[in-house]
Structure formats: structure tokens, C-alpha cells
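The structures come next, written out as C-alpha cells.
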Structure 1
């Protein structure tokens, strides 16, 4: 994950009401597709790349949410590979990882942090 001190741009994604409960939504920032996850049952939000690194299909925003112990995770709906929403590590033991991004909620708006 990008450290908050390195964030140069906070991109306003959309209103919190624009994201489904316990599901994800997708947005485009420059050349990146970003999955924004509203993990409402945990009262947490996450942002990660939308492309599953297994086959590079844009599917993680439609992934299944759950937890492995205290680790919130998302499973690709196409390949069932699971990734930590905190740091992007693959929880299946494979050598695949996803990019994660800082996010913040201000009022009723969702923002995602980027280096540029």
C-alpha cells in the first residue's frame, strides 16, 4: 500500500451511496482501473487494482468479500484467487499480488490516494 505521507493526489471517486453494500465498484484513474470496496459489515473501505493478476481480467470489483482471521480479503469471481485488501498479498500461497491504494471518506465522498 502507498504510505499516506507519499500521496500526492487524492482522487474523488464518488459519493459513498454510489457503492453497493459489501461489494465493490470500479473507477478509472488515468490508465488504471481501481476497485473500491465497501466492506460495510466491517465498517471499512478498501481500494485495489481491478485486474486479477492471474489472468488480468477486470473482475476484482465484482469479487467476493470475507475475512481470513483478521485479514479482510477479496476473491476473484473468475478464478477464486484470494487477496488481502490490506496489503495485496495472495492468500492462496501463489506468487501473485495486487496493488492496494489508500482511501479516505470525507463527509459522504470516497477518495483514493495516488503517487501522481
Structure 2
């Protein structure tokens, strides 16, 4: 499958420790810039009830396993690999996307 890097904004467009939703082609992607300097991108769709809400989720975890918690259903997902971290197994893992910083631009590989 063919992938491509897409510029989605400047570094200053993304507040630290909060999610921001961007649209690349037909995909909504949640981007997180954590205080430790790391960047993560995951699908914005929560797989539990198919709602586009993960960019509004709470960021938590630690440096080893940063996570986002769905604001509606409280399911927790790893920002590193998309793994469902909640004990409830009633939904799937989420897709993650590579992120890189070039000069002042944030790029996502989709």
C-alpha cells in the first residue's frame, strides 16, 4: 500500500498535552504533542461506538506508555501502538500514524 507524508500544520498550531484533529484525505487524525516533546498521531474514531472524539480525550499514562482516554466511553488506548489498555475488551485497538517534525512543520505519514 502506498503511503505519503502530509504537512498538517505548524508546531505552534498544536497545544501541548491536548489533542487536535486534522483531516488528511478522507481520514480524521488526532495529533498529540506531549510535554516531553514527543508527537503522536492516531485515528480520531473511537472504535467502541464509532464516534470521532479521540482528539478530545484526556492524555495520560507515563513516558513508557502515554495514552488517550475516550471522553465518551472511558476506553484507554496507547498513543505509541494504538493498543486498547482498558480492561474492557469490547472494542478494537486504534490505528497509529508516524509523525515527524521538519523545520516548523508537522508531517504525518498516511
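With respect to mean count of other Cβ atoms within 10 Å over residues 21-28, the largest value across structures 1, 2 is given by 1. One of 1, 2 was used to compute distance in nm of label points 7 Å out along Cα→Cβ at positions 53 and 77, and the answer was 2.3. Which one was it? Going through each structure in turn, the value belongs to 1. Starting from the value 23.2: which structure in 1, 2 was mean count of other Cβ atoms within 10 Å over residues 45-52 calculated from? Derived from the structure labelled 1. Given a value of 31 for relative contact order in percent (Cα under 8 Å, 6 or more apart), point me to the structure among 1, 2 it was derived from. This value belongs to structure 1.
As an exercise: mean count of other Cβ atoms within 10 Å over residues 37-44, calculated from one structure in 1, 2, equals 15.8. Which structure is it? Comparing all candidates, it corresponds to 1.
Quick note: the coordinates plus some simple rules give every number you see, no bench work behind them. What you see is a predicted model, and the numbers here were worked out from it, not measured in a lab. Cβ atoms are built from the backbone, for glycine too; each structure is taken alone.
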